[in-house]
Structure 1
């Protein structure tokens, strides 16, 4: 997948350092994106992430650098839930909205899903705004859905349905 500024594709072995810096070792990101903190790159086992068809890299087109990831999880049949995380130095630049738009279009057009869900912690207005910017609508909230980093978290869910009459995302 491509957008004007991004390439979205599979993880590669050479992504280990960027993944580590932008996701697994970035404490700001880990406050909002569920992932295990990795204290040092030498002991970071990146191999399990490679080859997974549920994880996609978000790369800057200008230099092919991994700045974030997209994930997908089958809910049932033709429904999928997505997740996303991006390095904190790339926040508030529109990259995530751009990536999520392209990813949703891919899930509808290529993978054939009819409905896409996404969620965020209640105290993450930036992620909520991404979901709204890409056309998702509020679905439901789960109070105390999980305990993460020692805090009980409320989770807000948004959804978008594949409507063949709606316009395709234009970049």
Structure 2
């Protein structure tokens, strides 16, 4: 197996922002997902829109969209990307007893949108926790992961759980 070097480190091992100025802009897409596990009673309050702070799913969706747009302000070495589209799906999953979150991001840029998708899911999940914590402190944020990316030199990648 070929050993890869970390692109965000300079020759002395210090963190640096990668120079993408010479790379051509190309279509980029990324999808990430996550899960927020909670008690069945809390999940029913979410599903019924019965929590004091309001519609958990709608607020989490908006928080995720806003977070994707703020990624370079939250993750120090990320580039500012001209996002063309952000979609965040937040839904009740009674079978797994929680809330499933999926974010899709698209842009035309010199670098990928993976971090924007991951940040969108992370902040949407934190928002679900924030809105539900008054009725349950034991909520768990789980399984935040990149599930697919396309574009750029590395091409298309999809998570396989083989």
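Computed from the coordinates by the stated procedures, all read-outs in this text should not be read as laboratory data. Bear in mind the structure is a predicted one, so any value in this text is a computation, not a measurement. Cβ atoms are built from the backbone, for glycine too; each structure is taken alone.
So the values come out like this:
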item	result
Mean count of other Cβ atoms within 10 Å over residues 79-86 - highest-scoring structure of 1, 2	1
Distance in nm of label points 7 Å out along Cα→Cβ at positions 23 and 39 - highest-scoring structure of 1, 2	2
Value 35, calculated as relative contact order in percent (Cα under 8 Å, 6 or more apart), assigned to which of 1, 2	2
At a computed -9500 (helix-only ellipticity at 222 nm (-39500 (n - 2.57) for each DSSP H run of 4 or more, over all residues; to 500)), which of 1, 2	2
Source structure (of 1, 2) for Cα extents along the principal axes in Å, computed value 49, 39, 30	1
Identity of the structure behind 25.0 (criterion: mean count of other Cβ atoms within 10 Å over residues 111-118, calculated), options 1, 2	2
